[in-house]
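Asker: In structure tokens below, several structures.
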Structure I
Amino acid sequence: MEAIARLIAAEAAAAAEAGTTTGDGLTAMGAGLAYGFAAIGPALGIGNLVGKSVEAMARQPEAAGMVRTTMFLGIAFTEALALIGFVVFILLKFA
């Protein structure tokens with residue numbers, strides 16, 4: 001949190017020197033943080049999903065085809081969350 005406060009203070013100082021407002025820099029920082037936080041959840045979800053799928057395939061090799069298909073479907077749905085986060089990032093950045 002202190003790092004964010006320092007970045008905001010630095011942005012305000014740079015904007016004061018340039019004679020502009022701090023809104024643009026803070027919007028970019030907020031958009032970057034939003035996408036960063038939005039990417040954490042899907043990353044953890046996909047890691048957990050693949051790990052459990054490998055474990056399931058190791059326990060029951062005869063069911064590997066079904067587990068693999070379900071794993072890829074789960075990855076696709078989880079990755080959709082990251083794409084939604086990217087869309088929000090773009091909307092915050094350019095709106």
Structure II
Amino acid sequence: MATYKELEAELVKLKARAEEVRKQELGAVMADIKQKIADYGITAADLGFSTRGRETAKPKHAIAPKYRNPQTQQTWSGRGRPPAWISEGTRERFLIK
């Protein structure tokens with residue numbers, strides 16, 4: 001029966017051998033894949049790959065403004081930090097009707 005240390009040494013040798021074989025086969029596999037992509041006109045999108053995250057992101061839509069500054073006609077949707085002109089008084093007087 002093999003000891004733990006002997007099995008560990010054998011495992012290291014097998015991993016090294018597997019990496020060598022992988023490197024040898026990799027060139028042929030890559031060439032085959034590239035040839036098939038060229039033959040069939042496959043794109044990254046066809047394979048489900050995205051070059052940018054923007055393609056899968058939800059499209060943003062503009063939010064209608066709820067408040068307007070009567071002096072400058074600046075608007076604010078009510079989301080995020082309020083602009084300086086709205087903090088001067090109550091929001092009710094700036095509501096768009």
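Asker: Given a value of 2.6 for distance in nm of label points 7 Å out along Cα→Cβ at positions 47 and 63, point me to the structure among I, II it was derived from.
Answerer: I
Asker: Suppose you compute Cα Rg over 2.2 N^0.38 Å for every structure in I, II: which one lands on 2.52? Spell out each step's value before the answer.
Answerer: On the way: I: 1.65; II: 2.52.
That value comes from structure II.
Asker: Between structures I, II, where is FRET efficiency 1/(1 + (r/R0)^6) of positions 39 and 71 (r between Cβ atoms, R0 = 35 Å, to 0.05) highest?
Answerer: For this comparison of FRET efficiency 1/(1 + (r/R0)^6) of positions 39 and 71 (r between Cβ atoms, R0 = 35 Å, to 0.05), the top structure is I.
Asker: Could you figure out which one of I, II the value 38 for relative contact order in percent (Cα under 8 Å, 6 or more apart) was computed from? Numbers along the way, then the final one.
Answerer: Working: I: 38; II: 16.
The value was obtained from structure I.
Asker: Here's another thing I want to ask about it. Given -14000 as the derived value for helix-only ellipticity at 222 nm (-39500 (n - 2.57) for each DSSP H run of 4 or more, over all residues; to 500), which of the supplied structures I, II does it correspond to?
Answerer: II
The numbers here are math on the coordinates, done by the rules we state, and not lab data. Keep in mind the model is a prediction, meaning the values are calculated, not measured. Cβ atoms are built from the backbone, for glycine too; each structure is taken alone.
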